[in-house]
Structure 1
Amino acid sequence: MQRRWTIAVVVALIAVGTGGAAAVAYAQQIFSGYYGYTPPRYPTANSFKGAFNMCRLQFTSNRREKRGWDTDYPGADINFSVRLAELTRTRVTKQPNHTDPEYVVVRTTDQALFQCPFILLEDAGTAVFSDQEVKQLREYFLKGGFAFVSDYWGPQAKEQFDDQIGRVLPRDKNPIIDLPMDHPIWHTQFELTHLPQMSSIQSWRRTGGGVTERGLPPGRQSARAVVDEKGRIMVVMIHDDDIPDGWEREGEEKEYFLSFSPDAYSVGIDILLYGLTH
């Protein structure tokens, strides 16, 4: 519990502190959520410099639930990269201005995918992969790639993503397992005692502080993983939960930040560090 309290204090001081360097860093680096469209930032020859780059996977959706691949983009990507650099010893690639973190969007058929040891997928319950995408994604995971999937809701989304990732990583060789709270992934850096549940800030406002979306009752969130034949985790899937909104919206409303962002960063950082070190 002490380490979980520590992240809450450290992030709170960075994000809502007053005066001095903390306030300056907040103003310059932390992205406040908004509801417009940001074009994808594709990799260039200068994107990958040997440090960490947040990579978001671009995919095709067959229906509308949230915004598709760019849900919470780019705020979640930017803010997570900033906090990762502040709260861990991970070196994060900077943009040429030497201030903002580098972040990229990779298509499933891009060779740049293989430069990304970690990829983020949101609203992936609407994803449909072509045969070519299935082949390349399988190669990516079998070569050591790792994915974090969150912010997809309800039984239809769960069934669809399970089906699509099953085409990439057939279930007979790559089973889906549960990730209980005693699994080492939840204790990589921060000691998590429960899987926090959170909704988008829009749903939270609309419901007067609710923690779920789409009228679902609380307590339905689940954490599962796709593993290879040796038990290595390749894909972490947190269903009925909106972990990345706690990253994107941290600068938008103090009460939402205090309720969700420390837990959201604890989950994300634990998953990332586990993926990079296993």
Structure 2
Amino acid sequence: METYYGGSRVALNFAKRIVVKVGTSTITYENGRINLGNIDRLCRALADLQNSGKEVLLVTSGAIGVGVGVLNLEERPTTMRDKQAIAAVGQCELMNAYSRSFAEYSYVCGQILLTKDGLTDKLTRVNVTNTIEALIEKRIIPVINENDSVSTAEILHNGTFGDNDTLSAHVACLINADLLIILSDIDGLYDDDPKLNDKAKRISYVEQVTDEMEEIAKGAGSKLGTGGMHTKISAMQMVMAKGINGVIAEGSSPQVLERILDQEDVGTFFAATN
């Protein structure tokens, strides 16, 4: 596959409104327990971005994964009713962790739980937008997740969102963000599957997502999460078409957000197409 490894990231200099999506694998351990170190580093970085004058929104996964850890379950449940019940438990624990960490850096966060109707129904969409804008104006950090205890879209993985990668792209488009950063357990898009080919090379810069890239990206996420690289590529295509730049990077990498915004060659940069 012909790949392009160069390209300017200067547009990152002008990103003021930033949506950051974090995956289950970044904020939890394999047993579902919250990775407090990663949560704290994430909240510190977001708070520092706010201090610098930027507007940040966090889209988070992890409600079911954290619920599994809180309840000491050996594996993710299989029935819908159990998944939704465990999501309710995990959501409380997750928001407590975010609230405590943001408070350490003198910020308050506000929770927004969305269902597919929240972005497809015209009136509800306006209400959601107004709520987010009001939080931003008050310098409150919005923490957004799909309402897994009510909605089955993410759990079934075939609804309007299907995963929080897609949700983050919808949110970025909804509030006219400048940049979408998806933090994952892999450090970007590769020209082959790095799990199968140790010579696979990271693609630093993407101007257009090709069919070959989409084919390579197919695959499932972690055992506690729902998304894989394919959903992240689809999210990037969505925002690129709306004039929004994007980055996929490894979430637990030290100072990953700072390095991205300093235009370092971190992860894969997706250039807006209009």
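Computing mean count of other Cβ atoms within 10 Å over residues 87-94 across structures 1, 2 gives 21.1 for structure 2.
Each of structures 1, 2 was scored by mean count of other Cβ atoms within 10 Å over residues 95-102; the highest score is held by 2.
Starting from the value 0.70: which structure in 1, 2 was FRET efficiency 1/(1 + (r/R0)^6) of positions 103 and 255 (r between Cβ atoms, R0 = 25 Å, to 0.05) calculated from? Walk me through the intermediate numbers first.
Numbers: 1: 0.40; 2: 0.70.
Going label by label, the one that fits is 2.
Coordinate-derived values only; no laboratory data. Computed from a predicted structure; not experimentally measured. Cβ atoms are built from the backbone, for glycine too; each structure is taken alone.
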